[in-house]
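**Student:** What follows is a set of structures to go through.
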Structure P
Amino acid sequence: MTAHPAPSGMHPREFVAFIAAVMAVNALGVDLMLPALADIGRELRVVEANHRQWVVTVYMLGFATGQLVYGPLADRFGRRPVLIGTLAGFVAASIFAASAATFAALLGARLLQGLMSASTRVLAVAIVRDGASGRQMARTMSVAQMIFFIVPILAPTLGQALLAFGPWRFIFYALGGFASIVLAWTLVRVPETLPVARRRPISLATLRQSYGLTLTNRYSIGYAVAASMTFGGIIAFVSSAQQIFVDEFGAGDRFTLLFAICAGAMGLASFANSRLVERLGTRLISQSAVLALIALSVVHLAIILAGRETLASYIVFQALSMTCIGLCGSNFGAMAMEPVGHIAGTASSVQGFVTSIGAVLVGSAIGQSYAGTTLPLAIGYLGIGIGALVLVYVIEGGQLFRARMGPA
């Protein structure tokens, strides 16, 4: 099995760990404060419970929008300076969030955090793509995501532990502290991965050409949109998890454990993908996962409508659904990047924007539909599965389970 491509001076394992740490800045930004949403709502006088979800949603809006900027900057100036600047900005935004006196101020700080963390998604993909493509890229990203998915497992527990020692504001100081560690790692150990000869000037003509190629290639834009649907399922779960586990099932004392079980399923899926993708291919795995998500959602929906939903049944179906989503994410991303590797920074930027905006729309629509039952989530996941399947069918020219572009 091929080794993970690493920049000069970095061991392949350190490189994968670094990519995972960069991605974890965003994961912690989303998940670490979940146990504190109720406390934030009380202190900052948020009356409507569903409005607490905006702490996650506004962050994701910033995350989506910022990605349009960092790709062209990374293709012009290199990956390293952009990452250094935005990590420093994330640290500052975390301090602003910790000192917020109103809910509006907190949302403003969260928007800024999202804008800064947007670089982590763009640059993680671009740095890996600088040295790999196709199945090798999918394998490296899967291993990184496997480590990355440990973060959602641990984040609520870490957030709960921080709440035991102080107010919810401690959580944002912790976010700033972690970003500072990744910043130091970048400064000390990470070289530039984009040679000067491959850098592209920033001009309207260049951006128009790069954006046009990314948005008109059916694999590039198609799989980015498909990824937005599955990513939306993650946002829907994360934003409504506290209400479902605590308010609906009365399992507040087990929230961090139950959340970890569901999030852990994605980590196991990424681990399995990293072992299987070079042998089975991105298409076979991702398309099988989409079909499985549809089947699971149909059965889950039937159980809910029959009045048989329990905490145990919800955990089982949510974990299995997250497994399917985990098998789609890195593979859809690798296939989207395959035809646009020569403009990896800008392409990752545009694809990330499309994926994140679509995910926010999908995830917030499902999350804001929460009304005391898991029915909206089950219906949403069924819609996600059907939508992704239709998209993949169109992208692949009406032929599923067949590689049509290279070895992917």
Structure Q
Amino acid sequence: MDARNEMLRLIHARRDGFSLEQPFYVDPDFYRLDLELIWYRDWLFVGHDCEIARPGSYFTLQVGAYPVVVVRGRDGVIRALHNTCRHRGSRVCTAQRGMAAKLVCPYHQWTYDLDGSLVFARQMGDDFRKQDFGMKPVACESVAGYIFICLADEPADFAPFRALMEPYFAPHRLVEAKVAYESTIIEKGNWKLVWENNRECYHCAANHPELCKTYPEAPTVTGVSGAESDPDILAHWEHCEAAGLPSRFGIDKSGQYRATRAPLLRDAVSYTMTGRRAVRRNLSDSVSADRIGALLLYHYPTTWNHVLGDHAVTFRVLPLGPTETAVTTKWLVHKDAVEGVDYTLEELTHVWTMTNDEDRRIVEENAFGIGSPAYEPGPYSAEHEGGVMQFLEWYAASIGPRLAETGKPALRDVA
């Protein structure tokens, strides 16, 4: 039985409230189908506007088989391009980030303008048409300081996500923030295990002593279920809304993305060991209210986020292989905040640096056990792991119909 039919069979046979069968977490062909049917079709968070604030600034990333460069043009527009030279296919931009007046392929110096149009190709003959060989565009959208791309030929409509997300995030003015610190860790586990671990706090008390000083373990916090009847959540929403900050739980009909505001424990205002501010200056000059907790955003399959009064912590998930995932964390502060004056990196990053490493160990032990021939799917806690079940419901509902499509190859030839 080929991988596509086997994956579809297992999706149809999936037991509600249980983890997935082993191949979803370890099998190379299942992983390639995840790339083909999820990562190459859905909108993906890649970075922030403020990272490429000046014309000519760019950053690069790799999504499965696709190298991509995201660049700001001289017209101020942020664009994404397939980072592949139209001559013989070499990567054009090889650095993780940089600044360039033009994008020059290091192989034969084919030169592209910042919008991807070809402006110079040496000695290609009189009948060569430069306009036919620009770098290929990737669908790209920017909203409230976040940049998303989509590799699909016909991307899904981005407008519904913009409409839900923008009112929550616009007041925090992340478009004008700056990245104070960035780290990437490699977790030796499938990307779905990274998400499953993120989507519950059933494990938090035993594994995250730093985070648990400020972040509630209550399953109602992320708004999957029961938030509307939790008096602490309701009081927090009312407090934030009185300050002009949209707060109540918002989710799209497919379950792919959602946003909500959550209170922190007791009088905590930031993710620090004391609960006090990590940054003296507010993240946004437009938000001055106290005790606004954390604005949470989840968008499968690439990002979860925590935006506080003094800083923001954003996360990007990228699969590297069937059992390897890169998690990039960025700490954003006000653009005029000064390190050593308004904040120290140690205090700003300590809680999530520790939490990320703890989660890495958890995911890797989870993956190690799933690799056993004795593994079989186990039940989730309905009380504490509703977020995990919701994530898997989205995954199954998304990939199942795509697996059932006819007339499409089971696997994309990327060799």
Structure R
Amino acid sequence: MTKGPVVIAGAGHAGFQLAAGLRQGGFTEPVTLLNGEGHLPYHRPPLSKAYLNSGPNTPVFRPAKFYFDQKIDLIEDRAISIDRAARKVSLASGYSLDYGHLVLATGARNRPLDIPNAKLDGVRYLRTIDEAEALRHRIASGQRAVVIGAGFIGLEFAATARAKGLDVDVVEIGTRVMARAVTAEISEFFQKQHTAADIRIHFGVHVTRIEADGGKVTGVSLSNGRRLPTELVVVGVGVLPNVELATDAGLPVAAGVIVDKHLRTADPNISAIGDCAQYASHRFGGSMRLESVQNATDHARCLAVQLTGNAKPYDDMPWFWSDQGSSKLQIVGLTTGSDQVVVRGDRASGSFSAFCYKAGKLLGIESVNNTSDHMIGRRLLAANRSITPEQAADNGFDLKSVLT
């Protein structure tokens, strides 16, 4: 069991779950959770959907009393440097903390748009509660919105804004929606759904300039010469992992803070978890960095067990979800790189799954409005089991039979 205080830099899903998990696991040493935002730690997934519709209550993990009762020292501050030799972390406020083990749960930040007028007030991002609150007010009174990027966040916002009556355009440099995350079959379904809702999607172009008049956004110029009038631009072009703290401390960094199968950095007294961590994966081979709530919370649960005495490596099966309009997308496994896709169910009914294979082996399942397939798929893949493409294509085949 780890001796001495545990300091957790970051109070998102990973940081909160680790602090709670340590106490649940019987850890009795001091636990400090550094929270860089002026809110209690909160859930992020509702921000692009339910929060924009309802607000303004922050979807917190737990009330303030929880941290007091669990003896978790929740500090509204952020780490700015690490003295590895002295095992001290310096804070923005000027204070410093000693640690027996330091955990980097620093997450990621929005990738900024680098074009003229991109810093005007009418250009917005959506990752934090403050950004969501600002957008909630904007779409309550706005008439038009242009979304840059047809990924999960961009499309979730577009669907929410359209449902509230806004005129919505989505600009995507690629050839289909969510191209980096899902198969063409799933992209096609969601593209049709958003188009049917009168969301206009512009493929193969990018925004070259934000147009403005007197400091107010009036439109965007596209690379094909077209201009889209709008008062609001929402940017969803990905995120950048927050690795600066690790880099300045001399820890190895690539696409994220490099950690081993136990989520430890090159310094055995420092771990990294969640969106900022590039971890070694025995299940998939090599290393990867995933941006998902599941990955963050499962990292935290695994590390909590390790710090309380069980050196269990991280090897969980990833899964994701996205709610867009009336449809829920659920993904289990990593489906990129598949060479065969088998559709199970009826696409026309709006409830189906795409079973993704490589060399005949099941890599993952993408399900639309089909939680049953998703849950069975999670059990199948976690147990390292598979079904043949022929079985997946047979709607009469009982998927559960493979689990018995």
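**Student:** With log10 I(q)/I(0) by the Debye sum over Cα atoms at q = 0.14, 0.19 Å⁻¹, for residues 119-302 alone coming out at -0.87, -1.17, pick the structure among P, Q, R it was computed from.
**Tutor:** Values: P: -1.09, -1.49; Q: -0.93, -1.61; R: -0.87, -1.17.
Traced to structure R.
**Student:** With mean count of other Cβ atoms within 10 Å over residues 239-246 as the yardstick, tell me which of P, Q, R scores highest.
**Tutor:** Comparing P, Q, R by mean count of other Cβ atoms within 10 Å over residues 239-246, the maximum is at P.
**Student:** Consider the structures P, Q, R: one of them gives 15 for relative contact order in percent (Cα under 8 Å, 6 or more apart) as calculated from the coordinates. Say which.
**Tutor:** On the way: P: 27; Q: 20; R: 15.
Working through the options, I get structure R.
**Student:** The value 2.6 for distance in nm of label points 7 Å out along Cα→Cβ at positions 15 and 335 was derived from one model only; which of P, Q, R is it? All intermediate terms of the calculation are to be shown ahead of the outcome.
**Tutor:** Working: P: 2.6; Q: 5.5; R: 3.3.
Derived from P, not from the others.
**Student:** Turning to a different aspect of this structure: Work out mean projected area of the Cα convex hull in nm², for residues 87-182 alone for each of structures P, Q, R, then name the structure with the largest result.
**Tutor:** Going through P, Q, R one by one, mean projected area of the Cα convex hull in nm², for residues 87-182 alone is largest in R.
Only the coordinates and a few stated rules stand behind these numbers; no lab work does. This one's a predicted model, so the numbers in the text were calculated from it and none came from an experiment. Cβ atoms are built from the backbone, for glycine too; each structure is taken alone.
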